[in-house]
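Next up, some structures in structure tokens.
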Structure 1
């Protein structure tokens, strides 16, 4: 029984070694039109440190450059495309940060305790192993809270790959930030607010975990609680 388990695991890890991906666009728009382009995006490679600015909007993604800002109604769904598909096991999360008064999304770097979580999905857990809702997805989506105040935001999509996370620093982060202008919003007070870097530690239980053996009986999403509005 054990030899089968280890053989299956080895095959899984070999397959996953080339399964990198990236979120280049909001569905129905051009690549990098409303999503910030980052250094080495063509490699589909991950961010591997939670302690640098790269964890915010990917490598050198703290400035919008030529990125445009898309009008999106509060309460509506926003979907990101995946190039080519989510090929690693792990959680999908979405964060937002409101652009300060007097600034614009294209020029704002998203620094400080300004980020709040609007979605997070953990695994389905059974004695046979963990299964992840976003596995093999070619698009991922989130519904903006209807009470979200109007204004410009950065919308951050993050998928965390846990296939090599049995040691600190082994988690891989696939991240993009879109620039959106929320219209028709409400008077909600999003929170709790966190910073990137700062929200995660390499030894967080949701980031340093062996997801294969022994099979975990629980999973704790990294970061703050979800704000639902």
Structure 2
């Protein structure tokens, strides 16, 4: 999905840069981003950097109440099985199973609030995910433990995403806080952020409940 979105963006003229960047401001207005090699100006900038958004905004004196939530996810390989058409399984828990075409099944994931950016694999987390997956699909027990990954979800207060403007900084749109819903809601959330940045009317949803002003965003200028 990520690659498909990037390819679609490039097709429509987007330029993808992989560099460290910071917000560029002029007289209290966010006017672009600055990297080591160049400054890119823009009428609007969308801050959609997930759990790292508070660090992007910190130099502006903006304290955003987004916290990382660690997720440990396990990849199991079944070399003798054609997993390409296996379904996504969503049991009545917070865990799930999904498959890929390369004989691989993914089981995930922990939801470890308060983890900070701790990249460690933990015995409890790995055990939790494995047991949850094997309870639903015990046949996976003979599979090869191929890989264990860690990611960090951006968690907002009360699990309500943040989308909108900060009055103190013209030109800045904040879009983050989707938590575990990011994979499913992300494309639509991005569309809404784009519409906001272009001053297009938003007719199909009331964005007021998600405005930064509804959560304790502190700004010191």
Structure 3
């Protein structure tokens, strides 16, 4: 059965791969991004540009473009990675990552609540680098902190949306070969997207709020 899927950060990387696979499966895909790409334009999807999810104006643009659209799956994928160390603690980049990685997905979900209904799903693309227990190497302060914040936001969303029968998935895609890591990952964007979409489509209310690796492993907080 065809579904309506909304994906942020859909112009490249995992977002682009999820848009491609979702479209090929016969779904209606709304691809949200700040700027489109040649690869995205080749897909059979509805591209909505100018959507900077970290800005209220960008989220309102998305709301207007999606007016009257019932969303079956909202994938909060857009994110950024910066690098800070204890000896080079750049507060500006830490705050930037909080705004994009943690606040934006929460705010966009809230903005589009009117498009969601019983049976809809919300997916958050996070990282195991936001796991406190899994942190054995330190560093990357802004990325780790922002993804940990996103994880707890996802758990709160799962609790708050349960009464509306809307499930929330919290997913680590794996170490993926994207621009974010200079293509140094160990799995392709296509494989990560395939795994993630399978988890999202099989998500039930019973598993809402569970933190999972794209391979299906439940990850520690």
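Every number in this text was worked out from the coordinates using simple rules, so none of it is lab data. Values in this document were obtained by computation on a predicted structure and should not be read as measured data. Cβ atoms are built from the backbone, for glycine too; each structure is taken alone.
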Ranking 1, 2, 3 by relative contact order in percent (Cα under 8 Å, 6 or more apart), the structure that comes out highest: 1
Among 1, 2, 3, structure where helix-only ellipticity at 222 nm (-39500 (n - 2.57) for each DSSP H run of 4 or more, over all residues; to 500) as derived comes to -2500: 1
For distance in nm of label points 7 Å out along Cα→Cβ at positions 19 and 147 computed as 2.3, the structure of 1, 2, 3 it came from: 3
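For FRET efficiency 1/(1 + (r/R0)^6) of positions 27 and 123 (r between Cβ atoms, R0 = 30 Å, to 0.05), the calculated result is 0.75, so let me know which of 1, 2, 3 that is.
1
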